[in-house]
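Next up, some structures in structure tokens.
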Structure I
Amino acid sequence: MEIEDHVALISGGASGLGEATARTIAADGGRVVILDRDEAKGQALAAELGAAARFCRADVTDEAGIRAAVKDALDHFGALHFGICCAGIGAAKRVVGRDGAMPLAEFTRIIDVNLVGTFNTLRLAAEAMMQNEPNADGERGVIVTTASIAAFDGQIGQVAYSASKAAIAGMTLPIARDLAARGIRAVCIAPGLFETPLLGGLSEEAKASLSAQVPFPPRLGQPPEYAAMVKYILNSPMLNGETIRLDGALRMSPS
């Protein structure tokens, strides 16, 4: 689908991958509803992007909050064409560590935000897309979700994060099949090591060490590179039901 004059709902849209995607879509003539828990950053980004953007504060696991954001898109922009799921959290915890077994609540929290939150967002976005008139290719909308190479190369201490991301990748094809009759595509991006808030607490020395693990280019990925992949997906009608690794050929070591 063309981006110009089309509307995207972006979860985790106030920073990192989501922010870069919001900027790219707005720059290409689209409109964005920025969904995030960080009101200060979300409002600031929406103000910077001007009439092309709105901010909605919500938690992706909250059905009422996501419904309100979708309604905001419909009320103010008249339609919703793209649902882009970037919200996610991570935490390092072994199955059994020095303090005993991993608390079940910590595992559940990561699954709830990353997996359940992604599904909650995309299902309500897809419901709104079904109201759209199909374009010349029969398309009504596009869903883009965010997994991770941790879905395939999970490291020590990343059992919850890897499980959540593997599930996001695993549900991509059935989502695409479920929505095919309605003209809605679903594609998943599995980023490698990207310069995002998830890595924000690391020292420059640690970042340099991580960068050296990437075959080529030997550096961390930049959010605009993720946004460029989103743009390609939105513009490519035959791209559907696929998970795309965006990782510079990186295969993670156990630790």
Structure II
Amino acid sequence: MKSKAPSIPYLIWMLLFTIIPLIMVIYYAFTDKSGNFTIQTFKDSLFYTDVFIRSLWIALVSTLLCLVLAYPLSYVMSRSSRRGQNILTMLIMLPMWMNFILRIYAWVLLLQNDGLIDLAVKFLGLDVPLLGNAGAVILGMVYNYLPFMILPIHAVMLKIDNSLIEASKDLGANKFNVFRKVVFPLSIPGIISGTTMVFVPTASTFLVAQYLGGTGDKMIGDVIENIFQRDKNVGSAISLVLMVIILLFIIVMNKFGDEEVVA
């Protein structure tokens, strides 16, 4: 019988930094400032329904854009030589070595008035605000979370047996049909994994909108941060609702993945 001792540090870590904080969030969500049971906190959270909808919309758009950009790049990487894959992986991961806030602030400098990108746009004869809007927030999301979409898809594509592709060609399938009937179906688990890994943080993040968005572009993460400073009970209720929404999304994605595997 294998010893369970090596798993003890992991269990302690999960207990201290996942289970206990989750229990505290649930406790505060269902109590008032006096510690009495209440559901008024959830009623108060209804005032932020529009922020929830905007946050989920921005998260979905960002996730879709990441998928559109990541899929062809992952395919090219999987078809490249080992050296080419290593170089592309390093280039993708290179920005991740820099602090998250610094990466966001770099975009602020590029998009602000008289910034490098702003000057280039004005040179083309266009005068449009590049900073302080939902577009800038989505740009920041895609930039920061694109690697989380690329790597899972690339990892799955590497596992596709080349003999399946060769057999499809031998049976008369052209490149498009090979992609449609072989490559794409077998890469769906990577798409599901990448979609989950991008949607979850984009739906709950708050720093990107604070730096790149305007006053009307606040996301639910910004609201939770602000409310926690004055009312941790309502803040916990909103956090719990967000966790439930994200959990439902993960369940749906996993269910879809299971159906694809069965198919």
Structure III
Amino acid sequence: MKKLKFFSAPYLVWMIVFIVVPLLMVAYFAVTNDSGELTINNISDVGQYANIFVRSIWLALIATAVCLVLAYPVAYSLSRMEKHKQGTMLLIVMLPMWMNFLLRTYAWMTLLGNNGIINRVLGFVGLGPFKMINTSGAVVLGMVYNYLPFMILPLYSVMEKIDKSVIEAASDLGCNSRGVIFRVIVPLSLPGITSGITMVFVPAISTFIISRMLGGGSNLLIGDLIEMQFLGNAYNPHLGAAISLVLMVIILVIMTIMNQFSPDDQVLI
């Protein structure tokens, strides 16, 4: 037991230095002013950005829902494949993640631009041009593209463990295809669903690169707002810390709600 505690010491130090200390600093800046005096003005000022919070939550929810709808059949198909094929297909799913995040987003700027590849192709058939870049739809598309693997992998890891005999037994007992999906597969894959939703929603609600590059500044999200307070012309780290603190509370509340739909042995981080 003592040896285990010894080996866990580096991780505990890491957590304290890079997680606990930064969180305490955020909390401190959120409730103080430039003079170091305690104040709640920073927290109260966050209310003026309620529309940005609502937009961020809404777009993140849409992106998460789209990821779930797209990822579920993909993950199920992967889990039912032969073992030697699963590795190749998983490699294809994970391959985009090996590319730099910015490069992947830049690629969509080229595709969705007014003179981009998609509009040019549509022009050949007499359609368009359509305004696709600098829209909320482009931001959601960027989120789905970048975070879809984070939904597929948790679903696959859970579905792969579902015994095929359980599905066969359900069919033998009179379940049609729809009944097998919604009465057997979905309940058994619930841990993967909740984990995937968390892994997609949390980065989606706090993203700023995607909204800046594909939203064109007209679709300001919470991540953009926080960055402006620390690096932009509206330099105000105390307000930025307050916004970050409120965002953390929102995420914790949503994760708590998600945990209510998880099995008792499923813990979300």
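Brief remarks on what is shown
- For 1.6 (distance in nm of label points 7 Å out along Cα→Cβ at positions 127 and 175, calculated) the corresponding structure among I, II, III: I
- Structure responsible for 1.8, with distance in nm of label points 7 Å out along Cα→Cβ at positions 47 and 215 calculated and labels I, II, III on offer: II
- At a computed 17.4 (mean count of other Cβ atoms within 10 Å over residues 151-158), which of I, II, III: I
- Read-out distance in nm of label points 7 Å out along Cα→Cβ at positions 55 and 143, computed value 2.8, structure in I, II, III: I
The numbers here are math on the coordinates, done by the rules we state, and not lab data. None of the values given here were measured: they were computed from a predicted structure. Cβ atoms are built from the backbone, for glycine too; each structure is taken alone.
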